[in-house]
Structure P
Amino acid sequence: MRQSVNIPRAPGLLLLASALLCGCWVGGIQVEDTGYTYEWEMNPDGDPIPFGLWGLNGFHDHDGFETVQDQFGISLFHTSTYSPSYGVGMLLPLVREAGLRVNLRMAGDHAYYTTAAGDFDLGAWKAMLAPWNGSGVQEYIDDGTIVYHMLLDDISNFDGESPSGDDLDEMARFSKSLLPGLKVAVREEAARVPQPTGGRFEHLDAALNQYTTAYGDVEDYAFINEEAAGSKGLEIVNGLNIADGGNGSSEQAGWGENRWAMSADEIVEYGYVLSAVPGCVLFMAWEYDGEEPWSDGSIGSDYFDRPENTAALEWLGSRLAGEDVDRP
């Protein structure tokens, strides 16, 4: 389907906005109405795109991995460990044995690299990553078991100063010096990732766009972040916040307070658009967790195990795999 829309554009960069047809403040970013027209042909019949889920807590064993693969058709997942002994000694062998791949956050949570003033501490982050050097992890990079090193999760979620674009590129450079051959990414919308000096990243490979209805229209969101990724030299990793990003139609309280899980219809509607973005190299959904209680005390995996939700996620996985599947 070809769409032609007038997209307000600031000089040299298309910025994130949910109102595309007027110059206004949206999401804290001022956008000028320049009358620029951007044409994007959505192509749902492109190359297969790997599909994965965040978390899988409660399923990190052979049987658990097999169950989730069979249920949803995933080929990878995302998790976190700052322990090379656990990662190399237990987790990664299990992942490889299951025929899965993994995106791995390897430097721990924000608390390990946040100053007393609440600022991001680049030196402390590097110190947390350093133990992976010479740990034996390289064989899992070389055989493709690890797909991306997720440098940071929620890069703008520091109480003080968050990492700059130059910080992110230096983190990416440092990671690649320790872990050669491993791509690096951050979880943040491409349009919200701060630009480095010069405008384009030299070392950071990708930003993960994780859609929630709070961002507005899904097609606008897809257009904006596709353009922003290109302008910054980043690959496109799209995804859905299925646990917290719904519009309330599911009537299921989400992981966070005053949030809603996505319904089956929402998963299909938003996934249909975001899976069609040209150049998308990976698709991740947050999250499928069998242990952590949601805001109402329920367990997220129980909700997504409902037949209609499982069917929606299975359909999305089949679509991403390039199969000829009808939209439910």
Structure Q
Amino acid sequence: MVMWSYVSAPDDYTLHGITASGRMWETIGMLGFFIVVGAVGIGTQMDSVNLSRVSQSVATVVGGVSLFLAYKRYEPVKAVKSVESGKNLYVAGFSELWQTAKTLSKTDPGAARYLLTSIWSEAGVASITNMAITYLSEQIQLSASEIQIFILIVFLTGPVGIFCHRWLARKIGHKRNYLCCVSYTAIVMSLLIATVYKPEQKGIVYIFSLLVGIAYGWYYPSSNGYFVSLVPREKVTELWGINSFCSVILSWAPPLIFAALNESTGSLRLGLIGIIIFLVIGVLFGLTIPEHAAAVSEEEKAVEMTNSASGDVENGEGTSAQSSPV
């Protein structure tokens, strides 16, 4: 979230490219990590516990070094506000967050509606991996190696989703692109539940791994880019913090629904319905997000510049208003 608070672009077209590029690098990193850990596991025949320790060590070392190098490349950003003399930094921060939360629906309704949408859609998307793996393992009886192949295909097809995001967002805009992505994800999960429910259907699983990979590659750049376009620059840091909170506040709910329905009905298929419910609710809330005000037409910009110049002249700040003695 700190990284995304640095993201800005002069126009939406450029922003779509930035979000796509960022997600592509994330995908390359995750795929590389998956391949390295898999190679270590195959080469050393480690048990799952020791392999997990090695993978976490690799993630910590490589991630720490990469974060340090990235931090060195960040340009310093001037603070938007300063803390009043004698006031505690943490108290001031929490007070500011509270005021923003209370007034956000009036000052920035687009960002407020997006955060409400994110609560539901993020919970649904984030739950897919863990719940799908449980479903494939128990219901379809995929082996550990077959599940690894499923995950590998998801990573490999992620770039397809990234290209879908960049192309479609530039055609139809942030909002429609985001809603199309969440709707697509809900449809894919619905088809998975409807068509894959027996061990004999293992072959179809890999077709869905392609579709799920596209969904993952598409969702994150579309959601991040959409929020960047909605957030005013003077509130970008605190609102990205609130966005981070909203994205996890209900992350426990779909797994709970999954477990509850499985225990009460004995059906893992019904348990996955929780994901679809959350995605559909996210789409419904997303439809209420007003068009963001960042897209100002060229005519409006020209009028604003003219009015600004006129104001300068009237105030004696323009060069034409200055006179010299003769």
State the single structure among P, Q that was used to calculate relative contact order in percent (Cα under 8 Å, 6 or more apart), giving 18. P
From the coordinates of one of P, Q, FRET efficiency 1/(1 + (r/R0)^6) of positions 143 and 167 (r between Cβ atoms, R0 = 41 Å, to 0.05) came out at 0.85; that one is structure P
Given 24.1, 97 for Rg and Dmax of the Cα atoms in Å, calculated: source structure among P, Q: Q
Given a value of -8000 for helix-only ellipticity at 222 nm (-39500 (n - 2.57) for each DSSP H run of 4 or more, over all residues; to 500), calculated from one of P, Q, which structure does it belong to? P
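Taken together, the values in this text are just the output of simple stated rules run on the coordinates, not laboratory data. Given the structure is predicted, the values throughout are model-derived calculations rather than measurements. Cβ atoms are built from the backbone, for glycine too; each structure is taken alone.
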